1. With Cα Rg over 2.2 N^0.38 Å coming out at 1.17, pick the structure among I, II it was computed from.
2. Rank structures I, II by relative contact order in percent (Cα under 8 Å, 6 or more apart) and report only the one at the top, that is, the highest.
3. Given a computed value of 1.07 for Rg/Rh (Cα atoms, Kirkwood Rh), for residues 23-78 alone, which structure among I, II does it belong to?
4. Here helix-only ellipticity at 222 nm (-39500 (n - 2.57) for each DSSP H run of 4 or more, over all residues; to 500) was calculated and came to -2500; which of the structures I, II was it taken from?
5. Can you rank I, II by distance in nm of label points 7 Å out along Cα→Cβ at positions 103 and 151 and just name the one with the largest value?
6. If we compute distance in nm of label points 7 Å out along Cα→Cβ at positions 39 and 159 for structures I, II, which one ends up with the highest value?
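Coordinate-derived values only; no laboratory data. Here the structure is a predicted model, which is why all the values come from computation and not from measurement. Cβ atoms are built from the backbone, for glycine too; each structure is taken alone.
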Structure I
Amino acid sequence: MKSNHVVTYDGLPTSAGGAHSLRTRKPAAAYEHVRRFVGSSTVPTSSADVSFRIWAGGPDDVTARLASRTEEVLGGPRRRDRTHAEWTVGPDAVDVMLDVLGETGTCATTGHGSSLAAVTWSAPVRLIDATTGAPYEGVDADTFGRFRVDGYGRLLGESGVRATIGNASSSLSLWLAFPADDRLCAAVAHVRQSLPFRLSPKHWRRWQPTRDGSGYRSTRIPAPE
């Protein structure tokens, strides 16, 4: 039975580190985790935005070689400033850039110890019902009046995935919207099966309309089981 409530998982908030570790230092393996999750549990609602970044503060010789190799594949950067250079990555170039990351090695880091370079993949998505293969009915941005959850443009009822695949470490940030009815537990179980890490028990919320009907408010709830 559909509901005018929705349950969200914010994994993880910026205050808690911003993302889940994908627990591998191999870029191709990390990206495969992302592909498996997106392919088995979601339907993208628009094309993914994929970019490649090289951060400042790493070894000069490695950075120069990496930038040269990147420009061979992607051309000139779309943006360059004092902190990083950034390129747009087309669908056909993703695997090539993962190979470039792998060739860079895990020891090439910035002065802060983070990856020197990374492929970033992000897309708005909808979670799908494992029994039907279709998105959950009544769990979408339009159902909840395209209500803005925060200043980052996130909409209630919409889910999002952002993967950062680095040469030294990789992570996955999730904003997930689940049906807040008798489908909830099965929906959560389906998502858990396709992720290489545990979902946090602390970042679940149930949203319901405000009394005056002008928006939605949330309350923290235990992780659904």
Structure II
Amino acid sequence: MKNFTLAVATACLTVSVASAQVSLGVRGGYVNSNLSITSGNSQTAVPGTEAADNWNVGLVVNIPLTRNFYLQPIVNYEVKGAKLNPVTKPPAGAFSTATTKVRLPYITLPVNAVYKVPVGNARLSFGLGPYVAYSLNAKYNLAVYDDGKKVQDAYQPIDFSKSPNVPNSTMQLGRWDVGGNALISLEMNNYITVGANYSLGLLDIDRSDDLKIKNRSFGISIGVLLNREDW
């Protein structure tokens, strides 16, 4: 997967050098992520979730197709996941453990069709397209409770080869994710960009029949263009 990502980035750079009409940019920012978890059968208890604060950074490529229309691949390192509420409360008078958060870093590749509208000296962009993602170094946070009170917690790696692979749950998380992405951004004449995007996971990232888990995330980013294809 690392070789695939390197190949994509190299190809983008090669295209940008070969054609003055292709532009490159870098961006990064805040990600508000969550997991949609539903039961695959009536016997499985579903943990509640809360949104988690995460981040991303990526390389953006603008490829002109026709007037105002562009193809915009993005190679991202993006952290997703969610906070988890235990299915049952920690018992009083005893030690217990609970998984309180899942952290899922991904290499993501959205490929958006983008329409750019001139607004003064800037351009307002609207985009939509699919993405594919591969998870790296995923972790869960395991909390230890004594008499119902948290006394310790620490992140532990998720072993994707195990089943289940998140303690105190039936989760069997897989590495791959596929979904859709929508964005809006503003390119200013000083090469600075600001934008927002929403990603909707369409693939059940849980490999068991007990749960259905899908990624959800909203991001706000700021970036800089390394060149402008229209200048």
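1. It traces back to II.
2. Of structures I, II, the maximum of relative contact order in percent (Cα under 8 Å, 6 or more apart) occurs in I.
3. I
4. Value -2500 for helix-only ellipticity at 222 nm (-39500 (n - 2.57) for each DSSP H run of 4 or more, over all residues; to 500) corresponds to II out of I, II.
5. Of structures I, II, the maximum of distance in nm of label points 7 Å out along Cα→Cβ at positions 103 and 151 occurs in I.
6. II
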